[in-house]
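In structure tokens below, several structures.
Every number in this text was worked out from the coordinates using simple rules, so none of it is lab data. Predicted model, so just to flag it, every value in this text is computed and none were measured.
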Structure 1
Amino acid sequence: MAKIFCVANQKGGVGKTTTTVNLAAGLAKLNQRVLLVDLDPQGNATMGAGINKAGLSASTYEVMLGTSDVATARQRSEPGHFDVLPSNRELAGAEVEMVELDNRERRLKDALAVVDKEYDFVLIDCPPALSMLTLNGLCAAHGVIIPMQCEYYALEGLSDLVNTIKKVHANLNPDLKIIGLLRVMFDPRMTLSQQVSAQLEQHFGDKVFKTIIPRNVRLAEAPSYGVPGVTFDPSSKGAQAYIAFGAEMVKRIKKM
């Protein structure tokens, strides 16, 4: 049975997609069977995994509306060695079209249940807003991975997200919990980064992942080549950090 995780943060530009794609590739390197679900209409995770979002015959959009299924719509990320349920701008229209559908918050959960036994991990890249799409991701997931930069505004957004997760847990998905906070784009030379990092550890304890993802040029370059950073330059500090994060995830899941 697959463990399903949302990678979510209501703040944009915090490395959600970079984390989802590279965690998928890192887990694949550890011989885990991985499905990446691109739930963002921008389709950045799709492109970052090496799949052309312009040429999709079926995507997350059709799966959410029930006109296709995951097995038909998924594609293989050859450079990443994991499967992808891809998306493009069509997915933005699903928000409106799903309003009149039954169980609209659980469309993704029902779709993933059909392929559940084929994967060890399902990673959902959520859009940076509490939309119907994000709600579907949270309703389908066992837990949430929160990537965040160690800066002041990130702490403010974190409290909003934690409250959202609590509401979904109480009303829609009793299985949902925070798996952990991942510190990304970390620059140890900045005093503020060190201070915020210490605050996170103080307030959230073992919910903060031990792995820290450094600010890394090679990770930023990789998407333009349609290759996960873990594959693009395996020896880079960023790639090594995501592989270590994958190993930490596997270990943490065994304790769940």
Structure 2
Amino acid sequence: MRIFRYLLSALSALMFATLPATGKASETRIAVAANFAAAAEEIITAFEAKTGAEVRMSVGATGQLYAQILQAAPFDVFLAADQNRPDLLVAEGLARREHKITYAIGRLVLYSADPEVEPGPDLLKRSEFARLAIANPATAPYGAAAISTLQRLGLKQALEPKIVTGTSVSQTFQFVASTSAELGFVALAQVLDASPAQRWLVPDTLHAPIAQDAVLLQAGEGNPTAVALFEFLQSAEARDIINRFGYASSQPVAN
């Protein structure tokens, strides 16, 4: 692992040194979980400014992106919202275990766009709302965390008739933002600008950690831009962006 990190850092440093400050010397395509899209855009902007390279980003539910990769979608790097799909890609031979990192730890919140509503377990227990939005738990880790939260609170069965399901946490947020649903379980990163009174930060004890792993796919191993981006994702500059968007990470910062 230490040798790989050294070689990866060396490749990244060489890329940064040789790419022009302007112009698009190379490009890479990455798949990004919907909850991380805004943070990824800022990371990409910083990376492109540093290298002059171009990054093309596709956003979707982790399960959907994983299925696309299995079907040979031309991605070089995958930023998932869980650890399971990257592990499966390693098992499928589409990525190497030494090319996998935990880049972020997500936080789940219960959110309402109505400033008069105070989300929390008491409101869920009173059930004084018509619709509760969650992401599809089969494909979106934030949806699975939402279901776990309802189960731990003993409310899943009672609230099932009120649940509306989005294909991703991004669509789930849109349900709530448009008031199609009064409440929704979304990512903290999506509602950082909202009043704290409009969101309830779900305790970690109510669901498994939302550890988000990234993998450099085998398709991207020969692409210097992909390698450099994967290394940049572990840099102090990227870490500052990740933290600013409401995430933490268990990975050490690359020098």
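Upon calculation of Cα extents along the principal axes in Å from the atomic coordinates, which of the structures 1, 2 produces 60, 35, 28? For Cα extents along the principal axes in Å, the value 60, 35, 28 is produced by structure 2. Out of 1, 2, which one gives 1.32 for Cα Rg over 2.2 N^0.38 Å, for residues 140-195 alone as computed from the coordinates? The read-out was computed on structure 1.
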